[in-house]
1. Given a value of -10500 for helix-only ellipticity at 222 nm (-39500 (n - 2.57) for each DSSP H run of 4 or more, over all residues; to 500), calculated from one of I, II, III, which structure does it belong to?
2. For which of I, II, III does P(r) over Cα pairs in 10 Å bins from 0, in percent, calculated from the coordinates, equal 8, 29, 41, 20, 3, 0?
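Values quoted throughout were computed directly from the atomic coordinates according to the rules given, and no laboratory measurement underlies them. Note that the structure is a prediction, hence the values are computed from the model and not measured.
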Structure I
Amino acid sequence: MFESLREDIQAVFERDPAVRNVFEIFFCYPGFHARQFHRLSHALWKKKLFFGGRFISHLGRFFTGIEIHPGARIGKGFFIDHGMGVVIGETAEIGDNCTLYHGVTLGGTSWAKEKRHPTLGDNVVIGSGAKILGPFTLGDNSKVGSNSVVVKEVPPNSTVVGVPGRVVISGGKKAEEKADLEHGELPDPEAKAISCLFDQIRALERKVKELTVEQQRLRSQLEVAEAQEIR
């Protein structure tokens, strides 16, 4: 238990530059609190004490604003930053050293009693407001941009943005490198495409202006030539 607490505290120190001491973590970090509620509720769930597990989970939701189903399986070094509105479903599986920001949903797309929530590999970072929906896997070291909606498999070392989520970077950083938490500054392919269109429009406008000036010059020369012929 103490080893697990030490890992949770270390995860906060590594990934939140605002933290100053251990007392802040124990008394002011809802993500840390939610993790401890889940440890207890998950232990009861594994012993088939389902009501007890759900009740502890509900208390955790009430006090932290973070809803983690007691059936969810979570690895070491898990960190939820801020956390309000985070929802993690029953059959979700989360690897080691994963980071979730506020408003993240690990949700299901089926009412059947089967695997219906996502599986996160190790070192996955999910930006605020992102929705991961379905029983597929996000590969190790992947990142999901803020407010993205991911509904299909994501290969390892990938970056996903958009609605629906699209892989815009593949074969990214190695697992041993420090996770990049700039989830709000991930590439946006739609914005890039629009920017390219604006560049083309500006180039066309310049060309039209050049042709207009050339046309006026030629017209002036023609009028001068006609005037000389008349004389």
Structure II
Amino acid sequence: MKNNILLILLFGILVIPGNGDGRRYVWTYEYQTLPRGEAELESYTEFTHTETDSGRLAATTLQYEYEIGMNNRFDVGIYQKFKQASNAPLAYDGFKLRLRYRLGEKGQWLLDPLIYLEYKDNAAFDHSALETKLILARDFGRFNLSLNPVLEFEFEADETEIKFEYAAGLSYLLHPLITLGLETKGDPDNFFWGPTLSHGKEDLWFAIGLLTPGSGGSSINRKIRFIIGVGL
């Protein structure tokens, strides 16, 4: 708990309000990148509840991302990850490097496309992965539709595993500062869904979402994610 508080305080000390990109969702990405020269710091807190034979177990994941716009279509980000399982201390869990590139401007396509690439590794550098994601999204008045098909390549020792996943979101702009949404996330064997709420503008915002299983054999019965973004 003491380590959690120190990390939160460090986040609070580092942030200075500026310009960011805002988020409608917490698991689904939209069609946007940071403008050239702008930067943002994002704090992710996620709780996962899993049912086991001995009862419910909880795990907490903390992520801190720093991202910067390289030009008006391309941005980069780096994540530092920490994880705390039930009855275990908080521990460093690795890093992620992320690239995003928009293929045009909003409204040019039926669903505007964005290419997302992410490399991640653990603290021991012995379990890496490359995640490729196609972000498809479009605004229809106050409504937004975003689709994220994902193909991930996991590398461990001499083995490579390929996984297909997806995330999708539908949201409605209720007020200039408030968006209500519904998200889904899953893979060929599992399906999760739940509500999302976001509040704020580009330079200062937060979003929170809940996922519960809709089908599949996953032992996870709840995921909660909370994100805060502050422009630098």
Structure III
Amino acid sequence: MFPVLITRPEPSAKQTAEMFQKAGFETLIEPLLEIIPATKILNDLKKFQAIVTTSAMAIRTLAELSTVRDVPLWCVGKSSYEVAKKLGYKVIHYPEGDENANSLFQMIKKEINPKNGPIFYAAGDITKVDIKNLLMKSKFEVDREIIYQSKMKGNLSFKAKTFLEQKPKGAITFYSERTLRAFLTLCEKERIQFAFDRFIALSLSDAISNEVEKLPWLQVITASTTSQLIVNLKKAVTFE
């Protein structure tokens, strides 16, 4: 079977691996980031006219910290939309086409009136775009809450090293730019004899692909959902 290295944090990694396995792929789970959720329960979200998130992990964590599901949720892309839908959020918006924080900001700026109330921004400890600052410059009142922290793994497992050094072919998932940076940092730290041209990089967005494509992969496959990544990968490889 064609092997795929799943680099997402748990619990997403297990769910993603199951999807690839059902499609006939061999998988190895190697989370490169550890997610540390906040423990503070959020009780007053109904006072906000909208909730803004820029990652699927923020949505998952938010769902654990609050039972509120009827405040409109604004997220960064279709993958996040699917997560929010499964978690029971009733009204979900995301920018179609350019799925990134800047596009999300432009959509919010166009469709939400600052006079209708404050916005709650559920964020991780590290964000690429300061969407709070952008919204505040456009006269929005924004309450930003860091609801999780992410920590890079200290080292690669023996199985992951073996996968990278000995597999004649395979694919590696990159669902965030930070995961890509963690992967490259750990490979360099542990002196992994890694040949990019043996592996297909699986990217969940154009923004991630822009960074991934700077490296000499065998191929880069981009899609906005895991399901579509799987479809595209099956077209690209031959099963044995």
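1. It must be structure III, since only it matches.
2. Numbers: I: 8, 27, 27, 13, 6, 5, 5, 4, 3, 2, 0, 0; II: 8, 29, 41, 20, 3, 0; III: 7, 31, 33, 19, 8, 1.
The value was obtained from structure II.
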